[in-house]
Structure 1
Amino acid sequence: MKTNTLPNTEEIRSHVRERYGAIAEQAGEDCGCAPTCCAPAATATKKPASPAAAPQSCCSTAAGGESYGEKLGYSADELNAAPAGSELGLGCGNPLAIASIKPGETVLDLGSGAGFDCFLAARQLAGTGRVIGVDMTPAMITKARANAAKGGYPNVEFRLGEIEALPVADASVDLILSNCVINLSPEKERVFREAFRVLKPGGRLALADIVATQPVPLTLRGKLDAIGACVGGAALVDDLRAMLTQAGFAKVEIALKEASRELIRQWTDDATAGDFVVSALITAHKA
């Protein structure tokens, strides 16, 4: 009998697609949150979790007075600005805070979900440029397109595809955003090579993601639920920096958010997860 076997690429991709497809289908229209957002993957099934067992969602208010979205770095104004149903509480930071979006730019969101960050980017563009969201989950694309139509965003489009093989032309994008998605990919090197390919010279990355500050134990790396919960697949900070550099990026900066460890402890059934991984804001540039 094989032991300590890590899931293969297709097992991970299939699990992630199923998990986030279920979340998209369960998400409500009032604030957008599914009962499973940021929950252990055991609840992320077609059967809704018990509300009493659900974690704090993006729309609920914590004892300290902050919603989940505010804890990630979004302002109340940003949370209220996007269409209802677009914020699913699946992020781990606010990539818009480090994006410095300029009028007329083309912005690409990797793993765009129901479209929340795309709509905030479009708001900053103020009718100029365009925003492209790419997601591999059909249910998310359907939800995002409905949100775009509902909110009136003619310069935002959503494409079904994998971030390891982007349905985007070479050198056509000024800025790439992503929020808590690249950690889910079993082929991160391919993601960064694709990101470099589609960026124009002078283009940049602005990412919020989960990174490992020490080796993630096999008990988490080998568990699909932990990978789907944005913990088991996190890359070490130094490895992530090396991947970005090898893909061609320069000026790589990775800022760790130590306060996020307490939130991360709630994401899996292993409360030690926050000892190994942390949210980070990551920037890099294409010369």
Structure 2
Amino acid sequence: MTHPSVKFSLNHMICPHMSAEELIDAAIRLGITAVELRNDIQENSVTELNNAKAIGEKAKQHGIKILSINALYPFNIWNDQRAEQAEKLASLAEACGATGLVLCPLVDGEYTATEEEKSTSLKEALQALEPILAKHNLKGFVEPLGFPISSLRTKRQAIDTIGELGLENRFGLVHDTFHHRGAEETEIFADKTDLVHISGVENETVSFQQMQDAHRLLVGPKDRLDSIGQIKQLLSSGYDNYISFEPFAREVWELEDPISAVEESISYIRQQLVI
């Protein structure tokens, strides 16, 4: 029997060439009840309030939940520009009926801040974001990025800082199977996790320290990230929110029918989640 609580979602990265309306149609076709929108996919980004409201109306009519707009970047480098971006994205997220806003940290090999300075910047950003998110009735989904040059690599650091600030009701984690493996994390924070992103890496010529977004495929039998194992750990630890497909590889985007490929991945994952 497959795990009864598995709920899948489509991140717009499954095919950025689709419009948001087409993404919702894809979810309907697959029998999936949630999607994630984005603000970084050129003409199909959510950037205008009227468009956001229309997308939200369509989703509501078809029983599709909008989980997030992905993402405020780099959320942990707080300044006037970031505050303006955060307010605009939060307004868009509220307009389309989203649950929250994904928050991604700076990834920059030339960023030379000390660990203490990074920690201070993270606290400043979370404290500044809290009233913005509260104003728009949103949750902040913090997504540590596991790249070696990321300014926030681990979920442990994120969750400890959120706890230290007493902001657990406003912020939760994104567990990304790609970044979890890249950061070499082993801890699973199921009760602190609001969203899971899944993808698979099959290229055997890159190390986990070298892998990039372009290597991220759908999850299948050749996945080196052990995404299935991570999902099993999360579910067995009580995670009951959405698992969202987030491939970045052009090989997926340029498929003649990427939605059928997602359907195959869903089938494979369900077969593996035997309890």
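For the reader, a short list of remarks on this structure follows.
- Origin of the value -12000, where helix-only ellipticity at 222 nm (-39500 (n - 2.57) for each DSSP H run of 4 or more, over all residues; to 500) was derived from one of 1, 2: 2
- When mean count of other Cβ atoms within 10 Å over residues 162-169 is computed for each of 1, 2, the one that comes out at 17.4 is 1.
- FRET efficiency 1/(1 + (r/R0)^6) of positions 82 and 266 (r between Cβ atoms, R0 = 41 Å, to 0.05) - structure with the largest value, from 1, 2: 1
- Value 17.6, 52, calculated as Rg and Dmax of the Cα atoms in Å, assigned to which of 1, 2: 2
- Which of 1, 2 leads on Rg/Rh (Cα atoms, Kirkwood Rh), for residues 178-225 alone, largest value: 1
- Among 1, 2, which structure scores highest (criterion: distance in nm of label points 7 Å out along Cα→Cβ at positions 66 and 114): 2
Every read-out reported here was derived from the displayed coordinates using simple, explicitly stated rules and does not represent laboratory data. Remember, it's a predicted structure, so these values are computed and weren't measured experimentally. Cβ atoms are built from the backbone, for glycine too; each structure is taken alone.
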